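Rule-based calculations on the coordinates, nothing more; no lab input. Only a predicted model underlies this, so the values are computations on that prediction, with no experimental measurement involved. Cβ atoms are built from the backbone, for glycine too; each structure is taken alone.
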Structure P
Amino acid sequence: MEAKLFNKWSFEGIKVDDPGLQKYISLNPVIIPKTGAHYVGARFHKSDINIIERFLNKIMVSGHKGKKHFISSGKNTGKAANALEIMEKTMQIIEERTKLNPILVMVKALENAAPREEIITIEYGGARYPKAVECAPQRRIDIVIRYMVQGSFQKAFNKGKKAHETLAAEIINAYNLSNQSSAIAKKQELERQSDSSR
């Protein structure tokens, strides 16, 4: 019997096209994406965790954007049940709007929005200079998930919208390569800065 996500969506036939990310986006079939830190302590353990679970973990503890804790503090309860509910509703909205498997849409959105370069600051003779560096594949996934979740929470805050609605819109926009997506906008900004500081 095939394991389907939330007993609804199949992982069959979904693959990662970006060769740099293939080893870092796990699509092992799961029903409930919650391992309870089964891999913690193992090197590169995040690569073995299903990509939907990594989204869930970031929904539970999204971190704050620009020290604005109040934007994410209501969602960052660490309650897995709340995160699972947000994730399931998000998947349903994606399926309704795109008529595609939401796991496929999410994987393509991650590939589209994962930044290839970022900026570091180097100090030379007391002066600081920006320098463009390539982004490691594991970090590319971490960064894009963070941008998507934080961007969706920010769009839901004080706007009368639900977190699952804004997260679904964020993922669909990233899938369509739209600038309406916080992750796509941030990726373009990072790569533009990298070009100018090379």
Structure Q
Amino acid sequence: MKNIWQYDIQTNPIYKGKIIAVVDYKIYDFADSYEELAERLKDKSIQYYTFHVPKNIGSVRILSLKIKSLKNNLWIPTYPVYFPTLDKKGGKEAFLVDSGADISLVTYAFGKRLGFERTTQDVVLRAQGVGSTIEYLMKKVTITIEGITFDNHFAWVQDERIEDMILGREIVFDRFDITFKQAEESVIFEPRNDII
């Protein structure tokens, strides 16, 4: 069953920045803080879970927060993406598979390698990152993952300091069932039969 509450927080601005209580895939109640919500629901005999709705819900988010790991050998969930246009120049590139990113992202340098150019017709967009905003242009590129070739949208960041290459949810996550296996340090992409 789809989470109805996720559609509600996208369409109703009253939930922005609030803590919501979810029961049976729907918003049951909301408040300004976890404490306030817990106080209001303490006498109710219901099972619920909470979610903090970002104030920028509905904006494009490219999240990249780096915290030093306590482990010596940190696995990064990457997956190779094949770009047919780069075939003779080494067509595969490893991308961080990020279920928290709305869209996929390529660096300025990699975009240039793909032949991207900034034109007067391009609309400069902005994405919210952790602690900053970045400018990007939307570009469409043909890619292949697990033998499935399709067009995917990429945010081509205009800041040369950004080094992350991210495979986000839009288009890719609709075409594949993706499994993260941390203990085995692997990511599995299984094509969805209903999309192919």
Value 5.9, calculated as mean projected area of the Cα convex hull in nm², for residues 15-78 alone from one of P, Q, is from structure P
Structure (P, Q) behind the derived value 2.8 of distance in nm of label points 7 Å out along Cα→Cβ at positions 31 and 183
P
Among the shown structures P, Q, from which was the value -3000 of helix-only ellipticity at 222 nm (-39500 (n - 2.57) for each DSSP H run of 4 or more, over all residues; to 500) calculated?
Q
Could you tell me which structure in P, Q was used to calculate volume of the Cα convex hull per residue in Å³ as 179?
Q
With FRET efficiency 1/(1 + (r/R0)^6) of positions 127 and 159 (r between Cβ atoms, R0 = 41 Å, to 0.05) coming out at 1.00, pick the structure among P, Q it was computed from.
Q
Which structure, out of P, Q, was distance in nm of label points 7 Å out along Cα→Cβ at positions 39 and 55 calculated from, if the result is 1.7?
P
